[in-house]
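Student: Pasting the structures here.
Just so you know, all these numbers are worked out from the coordinates, no wet-lab data involved. Please read all numbers here as calculations on a predicted model, not as lab measurements. Cβ atoms are built from the backbone, for glycine too; each structure is taken alone.
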Structure 1
Amino acid sequence: MKDIVIYSVDYCPYCKKAEMLLNEKGLSYRKIDITENEEEYRNQLGEYYGIKGRVTVPQIIIGEKRIGGYDDLKRLNDNGELDKLLGI
């Protein structure tokens with residue numbers, strides 16, 4: 001199974017929803033809390049992934065692929081693509 005990484009801040013309800021979805025599926029993930037250096041991390045994520053404009057959280061990475069935020073994760077799960085992407 002591919003690694004899952006979530007970049008989040010501690011006050012974000014969508015970050016918590018993403019974690020809940022992954023927990024409900026029994027998936028392990030690495031959470032990177034960027035609250036302390038939020039602006040710096042947002043800039044770095046934007047540069048690395050070529051994100052135009054403000055970088056939102058959560059940013060969810062599966063393997064080497066940035067899938068986006070909670071809405072993107074939920075859509076992938078709802079249509080069965082998340083399991084395919086993870087190889088499960």
Structure 2
Amino acid sequence: MRIRVRLFASLRDRFPSDDRGRGEVELNEGATLADLIERLEIPDPLAQMVLIDGLQQPKSREERARRTLEDGQTVSIFPPIAGG
């Protein structure tokens with residue numbers, strides 16, 4: 001199955017620079033959100049906020065490991081944001 005991925009801020013470099021943090025990832029049927037994050041080599045603490053088709057997902061690795069993905073979904077991943 002193919003999952004559309006949008007990465008933001010410091011995570012954008014997980015895809016080639018000309019893709020501006022957007023791309024598609026091929027995963028096996030039944031793959032989970034945790035599988036996708038691992039495939040992208042994003043450490044759990046850096047996947048601070050994750051949306052699937054615009055809906056916020058849990059932060060814990062255990063819950064992400066239970067959240068299965070479906071073909072054609074869009075996953076957006078944001079790192080921690082610092083400001084002041």
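Student: Computing Kirkwood radius over Cα pairs in Å gives 12.8 for which of 1, 2?
Tutor: Structure of origin is 2.
Student: One of 1, 2 was used to compute helix-only ellipticity at 222 nm (-39500 (n - 2.57) for each DSSP H run of 4 or more, over all residues; to 500), and the result was -3500. Which label is that?
Tutor: Attributed to the structure labelled 2.
Student: Ranked by relative contact order in percent (Cα under 8 Å, 6 or more apart), which of 1, 2 sits at the highest value?
Tutor: Comparing 1, 2 by relative contact order in percent (Cα under 8 Å, 6 or more apart), the maximum is at 2.
Student: So if we calculate distance in nm of label points 7 Å out along Cα→Cβ at positions 31 and 71 for every structure here (1, 2), which label has the highest result?
Tutor: 1
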